[in-house]
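The structures considered in this document are given below.
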Structure 1
Amino acid sequence: MATITIHYFGMLESLTGKAEDRVDIPAGWSVGQLLEHLDRQYSGLRDKCFRVAVNDVIQSGERVIDEGDRIAFMPPFAGG
């Protein structure tokens, strides 16, 4: 098992009801597998538009997650 920290921003914080969560996942899980798992917990998560950053770097679904990684779910930002 690997323990990771997930940060939810904007509408994703509203959807999940939390800004941050610590989650135990099986070793070797990818970002995509994490998203599938969380979509079962938070229905509709995958339907939202957002990027996933691992340790402050935007990643694809294939990125393997390691123990202690910081995951951020970030919706599009507006501003100027």
Structure 2
Amino acid sequence: MIGGVNAVQSAMVEFESSWSRRVGDKDAAIRLAFGITPSRYYELLDELIDLPEAFIHAPATFTRYRRLRDVRDLRQAALR
């Protein structure tokens, strides 16, 4: 477990950090690993990446994910 982050959050950090080295269906892997829908996984991940305790352990992963989230948010705002 990562300090200040619970076991599930820690597993999510590890999963997201290692995913780029894997192949296959990420949605299926999320369901198998966490027993939740991919939508819920990404909701939780959005919350998790803003926690300094998690960011410390995977800064490159979370910097990339934050950038992707920001682009997604800008696109959604442009559609409104």
Structure 3
Amino acid sequence: MNDVPRDLPMHPLVEEPEAGRYAWCACGRSAKGVHCDGSHKDTEIRPVKIELEGGRKVAWCQCRLTKNPPFCDGSHKA
């Protein structure tokens, strides 16, 4: 992802989100962190849309290096 800022956190954001639809920010520009706020509009990068069940922890990727978006796969350690 060429346009992704490189000053992003190099660790996952672990949350237990409520059930529902989510849009993970793939561009790294969102003021809402890992949650898309539309800041990608002037790029070719698009958010990853997913639906989650409630009651389980999620490790969102914050560095945008994951090969399993939107979830952390440890790529930030490489």
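Taking distance in nm of label points 7 Å out along Cα→Cβ at positions 41 and 57 from the coordinates of each of 1, 2, 3, which one would give 3.7?
3
Suppose you compute helix-only ellipticity at 222 nm (-39500 (n - 2.57) for each DSSP H run of 4 or more, over all residues; to 500) for every structure in 1, 2, 3: which one lands on -22000?
2
Work out which structure the value -0.61, -1.59 belongs to, where log10 I(q)/I(0) by the Debye sum over Cα atoms at q = 0.17, 0.27 Å⁻¹ was derived from one of 1, 2, 3.
Answer for the origin of the read-out: 1.
Work out the source of 2.4 here, i.e. which of 1, 2, 3 gives that when distance in nm of label points 7 Å out along Cα→Cβ at positions 33 and 49 is computed.
3
Every number here is computed from the coordinates shown, using simple stated rules; none is lab data. All of these numbers come straight from a predicted model, not from anything done at the bench. Cβ atoms are built from the backbone, for glycine too; each structure is taken alone.
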